[in-house]
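Novice: Structures follow.
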Structure P
Amino acid sequence: MHRVLTIVLAALLLGACQSVPLEGPARAEVPEVILLWPEGPPGGVPDGLTEMVVERVNPFGLLDRAAHEVTAPSLTLFRPEDSDGSAILIIPGGGYRWVVIDKEGFEGARHFSARGATVYVLRYRLPHQGWQAGPDAPLQDAQRAIRLIRSRASEDGIDPARVLVMGFSAGGHLAGALHTGADVSTYAPLDAADLHSARPDATALIYPVATMQLPHAHPGSRLNLLGDAPSPKAETAWSLESRIEAGQPPAFLMHAEDDPAVPVENALLLYDALRTADVPVEMHLFETGGHGFGLRGIAGTPLEAWPDLVTSWGRAKGIFAPGNRTGLAGPAD
């Protein structure tokens with residue numbers, strides 16, 4: 001049975017750009033949390049929501065948490081000991097029903113920060129929970145996140161022109177929405193941070209949700225983003241393959257062909273659209289692997305190559321420095 005831990009966020013009283021140390025044993029692991037919105041999210045918080053974290057059982061015996069009813073969108077910052085100047089915004093999945101914290105967030109952040117990147121993990125709002133912006137609510141958070149990252153470039157020691165967005169599953173859909181809609185106005189500018197561009201310099205989509213059209217749409221993500229009876233217009237508008245245009249940033253796609261949750265056709269549709277628009281794209285398909293693995297259980301399998309494939313591609317695209325270290329040490333490296 002899941003254990004529900006209600007989080008009391010005293011940080012809500014602080015400004016969006018302030019960093020708040022976490023309390024307890026996680027302090028050394030997760031040193032800083034940056035709130036996205038100084039006065040709360042655009043449009044206010046719907047009645048009845050209480051942000052909470054649910055601990056989940058997994059076969060690896062690892063910490064596995066998910067954030068439900070997110071009311072205080074944030075970035076968790078992982079600083080490298082030896083920075084190469086690159087930055088990664090990680091957007092975890094969760095079917096737009098919750099936001100995975102460890103498996104597709106903190107574990108990847110530790111892996112890539114150990115190799116020189118400054119990593120920010122996004123905790124974003126869920127679109128079906130009464131937000132004034134509806135399906136735009138997560139995109140508001142993603143746009144604000146990348147603008148804040150660039151506004152902190154001097155403080156965090158990053159190059160604002162070397163920002164990679166990496167999304168997993170439904171987080172891949174949100175990363176793709178940012179990739180294709182960085183310049184779409186979704187909220188009124190708040191401060192100087194919003195003068196910065198929300199356009200990624202490169203985008204990596206890991207087993208991404210892409211299409212909202214049947215039969216290949218992920219049912220849960222489609223339901224939570226667009227409701228139980230979306231119009232054909234809404235389906236098309238939120239299908240990433242229909243949003244691809246020439247001049248968008250380079251993209252990296254990775255998927256397992258036997259994915260039972262998000263069909264591999266999601267990656268294939270994106271790949272075809274990117275190639276048709278002459279957007280630089282690299283895709284890697286694995287025969288087996290299923291869905292939602294992150295860095296867990298991949299040692300000794302072909303899947304263990306994917307973090308190094310991202311690193312090599314990112315180096316070729318100018319995101320990571322030539323000396324950026326590769327290699328996978330373990331699931332919670």
Structure Q
Amino acid sequence: MKVTLDDVAAHAGVSLATVSRVLGRRGSVAEVTRTKVLTAMDELGYARSTLLHEAPRRLVAVGAPGNPEHWQVQVCTRVATALQDHGLLITRPPVETEPEPLEVAVRAGAVALVTPTLTSLHTTIPCIRVDEQSAVGDEDANGDIIAARLDLGGGMTTAFEHLQAIGHRRIGLICNDSGELAVQLIRRFRAEHPARNLGVRLDDWIAQVPKSFSGGSRAVLDLKDATCTAVIVQSALQLHGALHGLRNRHLQVPRDMSVVGFGDAPTMKFTGPPATVLGLDVDGLSNALVGATLQTLRISSTGLPSVPPVFRPRLIARTSTAAARQ
């Protein structure tokens with residue numbers, strides 16, 4: 001039977017987070033506690049590739065979640081390039097929806113997984129990732145190493161404040177029909193919406209559709225029929241579809257519907273009209289993941305910050321938003 005981190009923690013009489021700190025060589029752990037964890041590993045027959053830190057060329061898996069957003073792909077590319085510059089070998093398996101490629105990478109000797117996903121992947125190697133701001137602690141219950149936090153609530157508040165300032169109150173959300181990012185966006189939409197305390201059924205203003213052009217085209221018309229005057233859109237594909245759907249009904253953006261995208265993909269400057277978006281600090285997120293990886297693998301002696309940095313999406317106002325029609 002496969003020995004898990006939970007088994008090691010129970011055998012040593014410590015928490016899962018403590019086991020993670022010992023294996024990841026981060027944070028303060030008493031020597032007696034460290035010895036208990038290593039002894040438990042030996043007694044249970046648990047082996048973890050990160051203990052082989054003297055290997056000259058280590059393999060690191062850098063993977064985006066299944067069906068990733070453009071910003072997640074950008075982060076992975078920057079992280080992979082930076083880690084290669086430090087002499088690490090890189091593999092790029094997709095993660096989350098397809099576990100087999102990641103398992104293959106682990107069997108090939110990957111010593112860590114670095115990913116901008118917002119959910120734990122229950123890996124047997126250290127998982128260095130991003131988390132949503134509302135999560136507690138710098139390591140989750142599965143022992144993941146949280147390198148940075150994404151303030152989705154703050155981003156949603158920024159979008160609402162912008163739209164409210166120009167007269168919008170009936171604001172909808174178009175998001176993917178699966179994935180942790182969609183789950184978090186819906187949760188934050190409900191928590192931050194300016195009409196949340198006015199007896200409005202906010203679920204009527206949420207359209208969960210496939211991450212596709214046609215999904216966005218259909219969703220925006222449904223929300224228009226639900227009397228929304230503005231929408232926040234998760235993916236670039238959905239946003240392009242939303243603009244197309246409105247044009248097909250002879251409606252104009254932003255005269256008849258204001259649109260805010262999430263993430264500043266290169267095409268957002270060239271939509272018709274150029275899209276107002278919640279931009280993400282791709283470089284900041286990438287640097288945080290790289291720094292946490294180098295410290296975890298003991299390549300860098302610089303310790304991780306006691307509190308992971310928080311990145312709040314910032315509004316980039318273009319011309320897809322305008323004052324609501326009276």
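Computed from the coordinates by the stated procedures, all read-outs in this text should not be read as laboratory data. Computed from a predicted structure; not experimentally measured. Cβ atoms are built from the backbone, for glycine too; each structure is taken alone.
Novice: As an exercise: helix-only ellipticity at 222 nm (-39500 (n - 2.57) for each DSSP H run of 4 or more, over all residues; to 500), calculated from one structure in P, Q, equals -12000. Which structure is it?
Specialist: The value was obtained from structure Q.
Novice: Here is a further query. Please state which of the structures P, Q yields 1.00 when FRET efficiency 1/(1 + (r/R0)^6) of positions 87 and 151 (r between Cβ atoms, R0 = 30 Å, to 0.05) is computed from it.
Specialist: P
Novice: Still on this structure, I have one more. Kindly point out which one of P, Q the value 21.1 was derived from, the read-out being Kirkwood radius over Cα pairs in Å. Don't skip to the end; give the middle numbers.
Specialist: Values: P: 19.6; Q: 21.1.
Derived from Q, not from the others.
Novice: Given a value of 22.2 for mean count of other Cβ atoms within 10 Å over residues 167-174, point me to the structure among P, Q it was derived from.
Specialist: Working through the options, I get structure Q.
Novice: Can you say which of P, Q returns 2, 12, 25, 27, 21, 10, 2, 0 when P(r) over Cα pairs in 5 Å bins from 0, in percent, for residues 159-278 alone is computed?
Specialist: So the calculation was done on Q.
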